[in-house]
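Below, each structure is written out as structure tokens.
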Structure 1
Amino acid sequence: MTTVEASVVVPLDLDRTWDLFHGDEMRRYVALSNITVAVENYQLRPDGTPRYTLVRKIGPVLLRQTADHTVYEPPHHAEHQVLDSPLGGTYVVDHEATAGGTRVRHRWEIRSSNPTVAQILPAAAPLLGRVLHEDLKLVARRAVSGGPAGYQPPAWWERTLMTPLARLLVGRLGRDFDDTQLLCVPGRRTGRLRSTPLKVVRLGEDRYVVSRRGESDWVRNLRAEPEAELRVGSRIEHVHAVEVPPPQAVPVLREYVRGAVLASTPALLGVASPDAPDADFLRSAGEHPVFRLDPRR
């Protein structure tokens, strides 16, 4: 067995902290967490214990785990068996009133039936603990600030390798791969033209772009100056951007996830799959701006 532990003080009382992590079928917790991206098939049994599927993103890995509660004692203690996962075992949560709020302790007793996973777990446990601890801190901070951070910065490899490569392929060589085009918008401070490789989503006759990382620079630039250009090689099209209200953005986001090449896209948008409920996509639409690109007349 390998044990992973993390704890954090949440600046809320016991009942509000329990509600944050466990109430409303865990929807608020999912909205604030970076590693728990969805809760599916939530069921509350006659004895008061819940059972559900957790969808977690740990680094580049997406894990689906069944959480089968054996102990459920609000607002202090819960235990569930982790099933249907290479990282099976027992997950224990304790809440205790303390100075400044409520101390939340998570302990994951991992028993893996996969020999390879079991072999690397002791070395990976400190990293898993750190990831869990940082996520608990993030949830606590967002619970006070009222919501998730507006921008999720890209990893170094995406920023320094993938984005420049996409600019080269699309902008210089004119390769329109996966309907990726350069959106060129004047910087809101400098006025200089800024180019961002973005996948263009097509629904009927309309075209859209989605900010998978939230309140990106290009989003703020486009709000300041909605007249923009779409470029592929030497081909330039002048467009006018119209921000789409969240309810109308739901089918666009669903199509965006359905056609996503990068495995990280659903997790970044906070949905489990293209078939996730409309409510999940509606919540995502409030955090990931969508723009319709109309031909400029």
Structure 2
Amino acid sequence: MRTFAFTSMLLIILYVSMACSSDPDGIGTPPQAEGNLEPETLVVALLPDEDPAEILRLHDGLKNFLQERLQRQVELVVHHDYGIMVEAMRSGHLHLAYFGPATYIVCKDAGTHIEPFAAKKRGGSTTYTGIIIANPDSGVRTISDIAGKTMAYGDPGSTSSHLIPKRMLLAENLRPRHDYNEVFLGSHDAVAMNVATGNVAAGGMSVGIYTRLVEQGSIDPQHAVVIAESPSYPQYPWTMRSDLSPALQRAIRDAFLQLDDADILAAMQADGFGPVSDQDYDIVRELEKTVADYR
């Protein structure tokens, strides 16, 4: 009886395993170098750099556009943090992902078969900048003033809310945990709020998110003043798994590059989308090397 039960359990496990691996949508199967997946529902992950509800709201127009253009359902998801999002793509639970530049590199360079295909344009360029903001009451007017104070970052995997501002501080010979204290708050909006309320002296974030928070009245720019801005870096890449069918890959790429609905684009602070490739993110790979000893 025990042998029968054990054998039955093995058969059940084998059946479930086979069922998962043969999922026609590819869910649960790590992305392959090539394939012919035609999922009925596209699972699309959005970078958790702000409040999840706000992220979903801002991308609702894009979701509806893609559903109509691609003639299939689209499911938007926002994970708890950057690391979980990377693992979701690596383990095959996503079809598309809107990564930050550094998060994309972590996923891609781990051997995950994904391809960047588009990034939003602002002012005709597929680049963006990071900024450092400070609360005037903290006495911080320049980067060097952060010495001995607390600097806030977003997620450890964030490009513009961690790597870029950290490099800016290193350029002024300010090392974390030695010349200043650092805290990680998880998201750009959390950084802005904590600087504005005086919980921390300064913080790093994306200029685009800062601009929107100011326009929405979520933060007072007099209490969160921009004291420094970085050089330009490539925008957050939209990526897709490499084993989607060639026809679907073309359709997805064309949908983004041809999107011209003003309301949809405005919600994402975009003028449109432009093509990008993996090589565009080599500058971010160099950025990661620069701050590697201070992560």
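All of the numbers you see were taken from the coordinates with simple rules; none came from a lab. Model, not experiment: these values are computed from the prediction. Cβ atoms are built from the backbone, for glycine too; each structure is taken alone.
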If mean count of other Cβ atoms within 10 Å over residues 203-210 is calculated for 1, 2, the one returning 16.2 is structure 1
Candidates 1, 2; helix-only ellipticity at 222 nm (-39500 (n - 2.57) for each DSSP H run of 4 or more, over all residues; to 500) computed = -11000; producing structure is 2
Output 16 (relative contact order in percent (Cα under 8 Å, 6 or more apart), calculated) maps, among 1, 2, to structure 1
